[in-house]
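Heads up, there are several structures right after this.
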Structure I
Amino acid sequence: MIIFIGIQATGKSEFYKQNFYKTHVRLNLDMLKTRNREKILIDACIKAKQPFVIDNTNPTFKDREKYIRLADDAGFKIIGYYFQSSIKDAVARNDKRENKEKVPIPAILGTHKKLELPKYEEGFDELKYVAIGTNMNFTTEDYTYEI
């Protein structure tokens, strides 16, 4: 199981498309709309031993905890990807979005305010740091707390 962590407009969904589209089911509340639908699909992935990605902001330990516990209990390897971005850059990328893709700026600010950096102690087997470059090019490296 892979958990994405980061404020809105940091490239999480595009990173999924470029790296996991062919191998992992994508679970995203923007698409599913309810936690009940999300739970049904997580349960199905766990029962089928199907790799999956939680493509939400997951800003707090508490937000991530439920996914980690479920995946750990089922014997999944748990990998977190932290998408670092300044608010200014995220807002600029968000401004280029169209229609329903655009997120209200207060939502971005609110997510940033409650963001807790991930830690191995949460139950991650691996943690990665993702930086977004120009033209949606990404660099990934092992995560350290000094970011």
Structure II
Amino acid sequence: MVARSGEDRVWYQAGLRFECTGCGHCCTGADGIVWTTEADIERLAAALALDLDTFGRRHLRRVGDRYALLDSGHDGACVFLEGDRCRVYAARPSQCRRYPFWPSHLASAEAWAKAATACEGIRDDARLLNRDEIESARRD
């Protein structure tokens, strides 16, 4: 582990507890946009055995100069959410892989506590991730 200076300390220096339960709560929400990268699109299309054009027509929308996943039209849920499970979990987009280690959730202990109200994987008995694991997850 690399030694860190006092200036490089963050509020979660001692780590955070998180373990995905697969509940699907992070896959819903009327205001959510799941942005996709080119690598995400290629991975998802391959997982669904679709060519890129077909995948794009069925599952993407253009937002400005970027692409995002469609929602299912039901409570803003992701198009790949079936029941409470992600149909493409192994190939899910980078934004989903980083959850809940988004900058907005890591901004403060209070922001993390607020995220915990919507994410059952953030709990006291979950796996303790050290700072390096957290930083790696947020860069995925």
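Given a value of 14.7, 41 for Rg and Dmax of the Cα atoms in Å, point me to the structure among I, II it was derived from.
On the way: I: 14.7, 41; II: 16.5, 51.
This value belongs to structure I.
One of I, II was used to compute distance in nm of label points 7 Å out along Cα→Cβ at positions 13 and 77, and the answer was 4.3. Which one was it?
Working: I: 2.8; II: 4.3.
Only one of I, II returns 4.3 for distance in nm of label points 7 Å out along Cα→Cβ at positions 13 and 77, namely II.
Out of I, II, which one gives 1.0 for distance in nm of label points 7 Å out along Cα→Cβ at positions 21 and 125 as computed from the coordinates?
II
Sticking with this one: To which of I, II does the computed value 4, 15, 21, 16, 14, 13, 11, 5, 0 (P(r) over Cα pairs in 5 Å bins from 0, in percent, for residues 61-116 alone) belong?
The read-out was computed on structure I.
Upon calculation of relative contact order in percent (Cα under 8 Å, 6 or more apart) from the atomic coordinates, which of the structures I, II produces 39?
Answer by label: II.
Given a value of -11500 for helix-only ellipticity at 222 nm (-39500 (n - 2.57) for each DSSP H run of 4 or more, over all residues; to 500), point me to the structure among I, II it was derived from.
Among I, II, the structure yielding -11500 for helix-only ellipticity at 222 nm (-39500 (n - 2.57) for each DSSP H run of 4 or more, over all residues; to 500) is I.
Here, each number is a calculation from the coordinates, and none is a lab measurement. Note that the structure is predicted; figures quoted are calculated from it, not measured. Cβ atoms are built from the backbone, for glycine too; each structure is taken alone.
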